[in-house]
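Quick heads-up: structures coming right below.
No lab work stands behind these numbers, since they all come straight from the coordinates. Since we're looking at a predicted model, the values are computed, not measured. Cβ atoms are built from the backbone, for glycine too; each structure is taken alone.
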Structure 1
Amino acid sequence: MNDKEKILVNPIALQNCTVKWKEATARVLDISFVRVVLHPSEGWDAIPEGESLALDFQLDRNAFPATATLKTRGEGWIRLAFDRIVPSSRSQLRSFLSPKKVGESIYEDWRNEQVRHYHGLNESELWFEPNGAVLFTYLDQVDFDSQFLIRLVNLQSPLHVGKISRKNYIELSNIDGELPLTPLTDREIYAKLGECRDIVTNFRPNGQVEYNLKQRLLKVISDCLYSTSYKVDLSPPRPPRITSMPMES
């Protein structure tokens with residue numbers, strides 16, 4: 001892999017992922033339920049922006065067709081937005097974008113003196129600041145116009161949980177201001193925090209700072225997940241009780 005390629009996520013998570021258009025094959029650099037970023041090989045350069053393409057995806061063991069439109073390109077990469085994904089293909093994509101895979105893909109994107117930023121599959125992002133502020137988010141697997149988000153304003157703050165529209169999330173200028181979060185039901189919070197815990201569990205830290213962050217995130221997620229205020233009964237409903245059997249005619 002040369003320096004001109006756009007590395008968005010941990011390449012290990014995508015090492016067996018390709019997309020084929022006609023006879024041309026491209027490696028996957030990033031993917032979510034709304035878009036895919038590819039490293040184009042010969043045959044892709046002539047495709048104009050706005051062109052809708054019938055593609056064949058091979059994501060590890062998950063193979064499926066989908067239609068996507070080429071939105072933009074840069075040096076060593078092109079980005080396409082999904083047009084149509086049939087339910088069976090959506091299921092294959094969801095299987096690939098499991099919490100384990102998303103967690104294993106988190107990769108440091110950039111850092112400065114105030115903020116460190118990580119990026120991963122399925123629009124997942126992790127931000128944290130020296131004062132203890134943390135924001136972790138990923139694309140909602142049901143509502144593709146929203147990001148599920150958890151945030152700590154500082155070391156002493158409670159965990160804030162909710163959804164934010166992708167439009168509002170993309171327009172954020174900092175991670176410690178007011179967020180227009182959509183509240184969730186206890187059941188939704190319980191399910192989403194379970195996914196979030198699995199993603200953080202599979203985050204592979206590269207150093208002591210990242211390891212400490214992972215442990216802190218797991219603790220606050222578990223504290224919130226198992227607190228009495230968020231416990232919900234997820235057992236399946238009992239079948240109706242039959243008191244008598246119908247008589248045969």
Structure 2
Amino acid sequence: MKSFKQIAALAVILLLPVMASAEWERTVGAWDTRLPNKGKTQVAFWGSYSKTEVANADLTGKSAYLDMTYGISDKWSAYVSPSFHNWKLDGGGSESGLSDTMLQTTYRFRDEAVDNFDLAVMGKVLLPTGDEDKGLGNGGFEPGGKLLASKTFGPIIAVANLDLTAIPSADKGENDFVVSSTLEGVYPLNDKLSLNTAVFTETSRIDGGNTDLDLGFGSKYALKGQMFLAGMIYKCLSESSTWGLDLAVGVEF
């Protein structure tokens with residue numbers, strides 16, 4: 001993928017979140033099937049750092065995201081996430097500025113409390129609010145969908161995502177869509193702290209490119225009231241020089 005989206009896909013995320021309520025997300029890297037309760041708003045600020053090697057030079061990426069999710073009902077949510085990105089190539093150039101904005105809506109139609117597993121669908125569209133020429137955005141609207149599932153196996157909560165993103169503005173030599181998947185295991189140590197492990201795959205945006213494979217280790221921790229901290233560190237197994245981390249803080253009101 002181009003720009004910060006490519007860097008983020010290869011990044012290593014360190015996440016240490018707090019469970020704000022029974023419906024606050026349990027995951028670090030995957031999208032959870034848990035949604036805000038009706039009328040509740042969850043806001044999280046994410047900061048990420050990634051480093052990779054490009055043509056024998058280090059490319060450093062730093063991003064900031066403001067995730068805002070509103071519970072339309074107990075099973076349906078709406079989400080918006082504007083972002084800011086900075087990149088710097090050692091011995092080369094650098095850019096900073098507004099990046100692309102993500103809009104999403106999720107509906108959960110199976111609940112593990114009743115149906116023995118959670119199942120949800122997500123619709124999304126990436127808005128090209130970042131400057132592609134400066135490496136701050138993908139340069140076009142990118143719609144897509146995601147299937148979300150989760151189930152508890154003894155002490156472990158397993159969460160799986162399968163994602164398809166269309167690229168209508170794909171140039172020659174680029175694929176028309178990208179497929180990605182995530183499998184995350186959540187191990188609650190107590191009612192506030194969990195350990196999280198995630199595996200990520202994503203097909204290349206470039207025609208004939210290699211599929212990315214990332215491995216992440218993180219944790220979630222609940223603070224007082226409805227606040228949380230989050231973090232996870234990732235290593236890209238298909239690109240040995242690529243790693244990164246993410247940190248987050250959030251609140252529900």
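Table for the structure above
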item: For 69, 68, 30 (Cα extents along the principal axes in Å, calculated) the corresponding structure among 1, 2; result: 1
item: Of the structures 1, 2, the one that -1000 was derived from, the read-out being helix-only ellipticity at 222 nm (-39500 (n - 2.57) for each DSSP H run of 4 or more, over all residues; to 500); result: 2
item: Origin of the derived value 4.4 (distance in nm of label points 7 Å out along Cα→Cβ at positions 36 and 132; candidates 1, 2); result: 1
item: At a computed 2.3 (distance in nm of label points 7 Å out along Cα→Cβ at positions 28 and 60), which of 1, 2; result: 2
item: At a computed 13 (relative contact order in percent (Cα under 8 Å, 6 or more apart)), which of 1, 2; result: 1
